[in-house]
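Input: structures, listed below.
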Structure I
Amino acid sequence: MVLDVYPLKIYGVFMNQITNSHDEHITDELDSWKGWVSVGCAFVSTFICFGIAYSFGAFFDSMSLDFGASRTATSAVFSITTFIFFTGGIISGSVADRFGPKPVLIFGGLTMGLGLYLTSLVNSIWVGYVTYGLGVGIGVACGYVPMVAVVGAWFEKRRAAALGVAVTGIGFGTLLMAPLAASLINRFGWRQTYVIFGIFSAVILVLCGFITPRSPMLSEQDTKNRLRDVIKTPVFRYMYLSGFFNTLALFFPFVFLVPYARAQGINDVAAASLVGIIGGASIIGRLGFGALGDKISRIRLFQTTFFLVALSFSLWLLASKSYIMLVAFAVVLGAGYGGFIALSPAVAAELFGLIGLGSILGAMYTAAGFGGLLGPPMAGYLIDSTGSYTLAIIAAMVLAFIAFLLLIPVERFMHSHMQSRS
């Protein structure tokens, strides 16, 4: 059996298939038990990384009160962290392509643990930008992009499904860690909770580093020229802009949904549980869209997930004090969010190939870094200046819909080249 490493060449010219004996051996290893070990490790890694990062909303009010900081200033902690963990993926992905995931995960685990511990000691929000932003940001950068790249490279026939299972760790982490954080904060305070999370994250990520098998696909490939060629293509630019506008909207609820619910008179645990519901719904989205991605058009499913994100904000706009409507918003947002997280590595592999996938995903996810950096402070400014969440919710809905529209050229590109291939 011969592995077609590049499904599409730049501007649609197909690359030659790899036919030597080394690559035939690689093909025999794909979809093997080692691949499923990498799926399990990716699940655990993303559970820890995103479970902690996305529980920030549960810490928001306590940190804002303790530091005497505005919503805009406090939300910047999350924004800086998001920027670092998505833009840092281009470095962590490249290092993992070259040296494997082990040193990257070990470094990420130790950095996250130290960052959370130092954050528990700070007395200024500005210092928290450094300790939390760098600690958690670098930790997630090391625990996400390299792991999805490794999983994508271990599979051929069931790549979308395997990636869907791997990134359900994000959903389970979001589902469980936000309510857990709220409970721990009520009992121990936000500082001691970060100490607990720091120890937990360091131990688990280091263990994952020792267990994760290195992919046979990327160990000897020179990816620098490959990445440079990919980022010059129009289809990469459309994917990049779409991701940027989508994340401008997406991270707004992870920071402000809990404070919004509290302002409506909803108790702390129930409010924090809304973020958990987003995580729970994203599990269904990841598994469902991931499974469908191996059977029907991935790019059309990808577009559907972006549309669901845009649609969800209309539910929030209508929610007012209705907890049921807020739950509905969380479910629709979570399904769309989970789906595009599961499908984006598979769509990238289909568009650009497997060689240097970690570097390519890292470059593509820098869009999410810039979106995450700008989105929450922008929303915080709109809320502070208007005294209402309404304008911020409308802005998020419009931005998410623009992201959906930007995927239309990508779908046309893929469709035309699938026709030329048949």
Structure II
Amino acid sequence: MNRRQFLKSALFTTIGAVVLSACKKVVTETKNLIDKVSTKKYKNLDISVIGFGCMRLPQKDGEPDIEKTQELVDYAMDHGINYYDTAWFYHGGKSELAVGQVMKKHSRNSYYLADKMPLRILKDKSEVIPIFEEQLKKCQVEYFDFYLAHNINKREWETLKKCEVYEQLLQQKKDGKIKYLGFSIHDTPELLEEVVNTYKWDFVQLPINPIDWKVVDAKKQYEIATKAGLPVVVMNPLKGGQLSTLTEKAVEILKNEEPNVSPSSWSLRYAASLPNVFVVLSGMTEMEHVTDNVKTFTDFKPLTEKEQEVLASAIAAYNSSGAISCTYCQYCTGCPIGIDIPKNFLIYNQYKANNRKERFIIAYESIKEENRADKCINCGICKPKCPQKLDIPNLLKDISNLYKELKK
């Protein structure tokens, strides 16, 4: 290369570097302009007030749709949502795998990951660590930021003690594979108090929403956790989606106050307004769910006293519809007859919300015959599985009777 060619090459290299630097600056500045959701402090961590629940990921052919989930997560990450919650049972065991795939493009220190020990399947203490290690592998991580004993009830509480779950998980915490150890619970305040007082936990995950605050005494559970010094993660803030739709009258009450705010936004803010709550989990299936949550929690402000009153009026209107208090968690699945309990409850609640008889009949008849409510034989196997303590056989009977009545 002669001197002229060298100078020409050097000039183009310099120009290229300047252009590249300018492009990087523009990208950085553009990213800084993106709305970011507000955060709350947990110890020394800044946790996004809204967390991404991975129980209701978009699906394709009966499994999590990785491409679509990636889009949702990338958008969430860009807008500051940094808490992701999965579990062994979600999506039939596929949620952890999906989370592992979509999160690997993001640096491990840019998000907080929560997973749970599936108490329901434990038979012996020797199973605890192999399950935990498999979860790490499925999620493609070396540690969990938050780890929980999953869904403690009276039966699982005995399992936890018998299988020495707490002691084994505490050792994983000492080894650095768990940063913070907690539990989730769907049961009575009395059991919550016993769990809180038996072991030393870092946090607790509770179902809190405007309906359950009084109906299942979520208020008392929140107070027990707060008194014990346990920060709260909120699950079921929309009661399985019920509070996203509500009834026409309830929606009208909310829209009269805030025409451009979704029903979901009201209930999510309700849970996040509690001082001892540091993150509220929301299952996100569609991009509109993510964008609405980002809109709700960008520059988050707790509900005012007036807003609390408006929401209470809307909930009262909804409760008067007689909807079933189901969160569609699917813990009741596995009916020996094959009844699709959550789907039957869903179409019943949709009917209660809009009172459209023809739509209910069409929806009920779209369920395969062997999966319909009228096939229930009242065996009761489903009842102890329900976190809401619903009398499932009798409710299925009500749905069957409603169909027969409307069909006339």
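Consider the structures I, II: one of them gives 1.8 for distance in nm of label points 7 Å out along Cα→Cβ at positions 83 and 267 as calculated from the coordinates. Say which.
Working: I: 3.9; II: 1.8.
Corresponding structure: II.
Computing FRET efficiency 1/(1 + (r/R0)^6) of positions 147 and 379 (r between Cβ atoms, R0 = 35 Å, to 0.05) gives 0.50 for which of I, II? Before the final figure, lay out each step's value.
Numbers: I: 0.75; II: 0.50.
Traced to structure II.
Name the one structure among I, II that relative contact order in percent (Cα under 8 Å, 6 or more apart) of 14 was derived from. Can you show the working numbers first?
Working: I: 27; II: 14.
It must be structure II, since only it matches.
Among the shown structures I, II, from which was the value -27500 of helix-only ellipticity at 222 nm (-39500 (n - 2.57) for each DSSP H run of 4 or more, over all residues; to 500) calculated?
Numbers: I: -27500; II: -15000.
It must be structure I, since only it matches.
Which structure, out of I, II, was mean count of other Cβ atoms within 10 Å over residues 163-170 derived from, given a value of 27.6? Can you show the working numbers first?
Numbers: I: 27.6; II: 17.9.
That value comes from structure I.
Determine which structure produced the value 63, 41, 31 for Cα extents along the principal axes in Å, calculated from the coordinates; the candidates are I, II.
On the way: I: 63, 41, 31; II: 95, 52, 45.
It was calculated from structure I.
Read-outs throughout are calculated quantities, based only on the coordinates presented, and are distinct from any laboratory measurement. Fair warning: this is a prediction, and the values are worked out from it, not measured in the lab. Cβ atoms are built from the backbone, for glycine too; each structure is taken alone.
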